[in-house]
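Colleague: Alright, structures below, take your time with them.
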Structure 1
Amino acid sequence: MKKIFPLFFIAVILLTACSGANVTATEKASATQSGEKPPAVETALETASRIEVKEEALNGLEINAWIPWYGIESDLFNTFVNDFNSQNEWGIKVVVENQINFSNLYDKVTTSLPTENKPNLVIALPEHAQGWYADGAVTNLTNYVEDPKYGIDSNDIPFVFWNQDLTDEVRVAFPAQRTAQFLLWNETWADKLGFDSMPASSEKFRQQACRAQSSMLSDELAENDALGGWLVNTDSMTAYAWMLAFGGGVLEEGNYRFLAPNNIKAFKFLRELSETNCAWQSAGADPIIAFANREALFITASLHDLPSVARAFASANSTDKWSVIPFPAEHNGALAVFGSSYVIFESTDEEQLASWLFVKWLLDNKQDARWVETTHLFPLRTSTLSLLGDYEKTHPQWKQAVDLLPEGELQPQLASWRTIKVMLGDGFAHMYRVNVPSGQVAAILAQMETMAKDLSK
């Protein structure tokens, strides 16, 4: 035993030196004259920051944050700013400027970057951040994220959120909000049609959609004969998700590739659904109302749509059970995850740290939970779920979507995705608008690939 104690203390000293932590011991009381044992000595770990900014330099510092929102999201963000300004221990002041939407924000930020009027912090799309990073305007957040004092635990953030903002191993932004594109499925109606489980493959999806359409022929109403299956959605994220579900995508070895065998299979499958009336579209159809009225067995939606769907079922006095499901794939399912990110621009060391401290505060579980309850999007931190037990109970489909996150996939981590995704949506919509035959979808994909190469030059 006499040899063990010295070795133990040597090990502790070495470990402490390697970690860079300063350990201080404070004795709270001494032994009393009555012979009582003194209380145990407590140690407090002080973690030193590797960011060379003195905290007193932050006091009174003002940072400008530009946001793309209006309405509920803008109101909540302003509430957060007021709370942070009145509560933060450093004396930092955040000033907000609303840029209305992402497109306007991107244009104004890009114009401002060569000037002194550029913002310190913006909420933008990841592809915007990647473009600004290529121009040398964006702060690499790696040192802030990994800082012993000011950093954040990356293990608490889902992989599909965490990795979207990386470019060449550089953290060009940090997740601000995330949602996903998925399918909604009327489980009660499917059961009545003879299906006791969600479609786990494209073929089973086709079977359910076609049987729903066939069921519409059994009544005396001619106007609903073409309804019943999947109500077509031509959003770019829908096209992207279907491509992923068939094992395709838009990239191959870092370059855009649309004319690929699995993408051809995906688009051919979708066009065949329409050709057999198992998928339908109508310019005047509200997909949520159609879903609640059993006019569509499947619709496409994102997280913020879920409360509207619940209200539509209530308004229709429908007791049908409906669920969130991924786009059907042969192995698991496919989910296209997307959203906005916090971007900090190059400025003084003090302004950059102040901006990061505000971002980190916004990512605290309390603020993260309030974002979810207001916007109905994903929590950015897994640990935030512990604060959302009541929300889960009243929003079961939201919980289903959260449980699907392991199946979520990234968007291309390229600045050019800003324009390519618009082209993808336009091409996908054109395919339906002109009723391209299923045998000719390769021509549409070839045009997309040519345009993608031109746009990404």
Structure 2
Amino acid sequence: MMTKRRTLAIGRQAVEALSDYYAEPAWMREARLAAWTLYERMNWPSRKEEAWRRMPLQRFPLDELRLALGDETVARDEVWPDCWVQPLSPQALSAGLLLHHNGEQRYVDLDPRLQSQGVVLADLHRALHTHGDLIREHWMRGMWARPDFNRFTALHAALWHGGTFIYVPRGGRIERPLQSLVVYEEDGGVGLHHTLVIVEPGARLTLMQDRLSRETTPALGVEVVEIYAGEGALVRYASLQHWGDRRYAVSVQNAQVEAGARLLWLNGGLGSAMSKDFLRTDLLAEEARGEMYGFIFGRQGQVIDQSTYQHHRAPRTTSNLLFRNVLPAEARTVFYGMIRVEPEAQRTQGYQANNNLLLADARAHAIPGLEIIADDVQCSHGATVARMDEEQLFYLQARGIPRPQAEYLITQGFLEPIVHRFPLACLRDRLREEVAARFWGR
């Protein structure tokens, strides 16, 4: 049986209590307090800002925010999500697993052979005491991950609680994926998970991270993900969210990619009441490559707003983005994408596409954009919003396939270019099952 959780109202005292609770180093305490001062000075975003113009922020539960701390250790099997997002066996398909439940680490397991090579998969609070200098060097350094990006990131920087830390040393090769699961129950308080991934030059990593919540009252979540891919590194990051239908989420994810490194970034959105996602890739040096693929299968009445940024800051860099969304009745998505090419980033190649499939009376706003200040580049963008093609449906029905089944096949085919890029056949199969369940249950 769980002990009673300690609940703190959001404020400066909560910042200090949180730092004391984890016995944090002085620099982190100072960073938290500086972020709280910044938070107090800032206002919540408004619709006057382009990034927030189409998000009804007034519906977010921003009053009386509370932070929940401390309960007794929970057995691993007691907190596995009641859905297909089950942990892969470390002995079979994954090399390591880290589980957070209501902001606290509940389970961690990493292949001993990787530990002997210096690979780290750890709770971020604990890692502050073993890899503090490394964390401090990279802490909230990306342009969109900084505390001053908006009031949500300032709140996160001041009161982050629960975190995933992954470090792969120079030349390290992790052949099997690592897993990170983040779960919140109804008494989990504000979700403020922080993920920091550092992959040094020449190293390789595949990380699968999923979030799930089961709140019974409206709850706020503000996560930050930072990824650093060193020179010649290969990073594959599969990011999924299965938030409950009463969670209002803000996700800020920022990747920095060095010379010759490649980032394959996969996103799947299958939950939340409303969510605002910021996804940014900074290509910092020559031959850096960033690929971003994502999909959303919305719920009725759901609102998901995505802002993406592909930033080319050096010559001969490449970015490729494809996001596809499926919308049932009364759902709404917003896609605001930008490719920016700096003057020094000659011979850049950048591509961006957003496609939206409307299953009923839904709305999709697609706003791709280019900011090109170089004169020797190949960049393009595009967007589509449409219902199912009646000719395609007629073709399938003419071959004896009932219309509902034909609509399902078209939906699966629409999302398949994204789904098939996820690592591991079993994960791809589970995603297809999730899409099928969502389609028939919509």
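Every number in this text was worked out from the coordinates using simple rules, so none of it is lab data. These figures come from a predicted structure and were not determined experimentally. Cβ atoms are built from the backbone, for glycine too; each structure is taken alone.
Colleague: Ranked by mean count of other Cβ atoms within 10 Å over residues 117-124, which of 1, 2 sits at the highest value?
Modeller: Going through 1, 2 one by one, mean count of other Cβ atoms within 10 Å over residues 117-124 is largest in 1.
Colleague: A value of 10 was computed for relative contact order in percent (Cα under 8 Å, 6 or more apart); which of 1, 2 is the source structure?
Modeller: Comparing all candidates, it corresponds to 2.
Colleague: Then there is this: Suppose you compute distance in nm of label points 7 Å out along Cα→Cβ at positions 165 and 293 for every structure in 1, 2: which one lands on 3.3?
Modeller: It traces back to 2.
Colleague: Moving on to the next point. For Cα Rg over 2.2 N^0.38 Å, for residues 213-284 alone, find whichever of 1, 2 sits highest and give me its label.
Modeller: Once Cα Rg over 2.2 N^0.38 Å, for residues 213-284 alone is tallied for 1, 2, the winner is 1.
Colleague: The value 15.0 for mean count of other Cβ atoms within 10 Å over residues 189-196 was derived from one model only; which of 1, 2 is it?
Modeller: The structure behind it is 1.
Colleague: Out of 1, 2, which structure matches 21.3 when mean projected area of the Cα convex hull in nm² is calculated?
Modeller: Traced to structure 2.
Colleague: Quick check on the output: -6500 is helix-only ellipticity at 222 nm (-39500 (n - 2.57) for each DSSP H run of 4 or more, over all residues; to 500), derived from one of 1, 2. Which one produced it?
Modeller: 2
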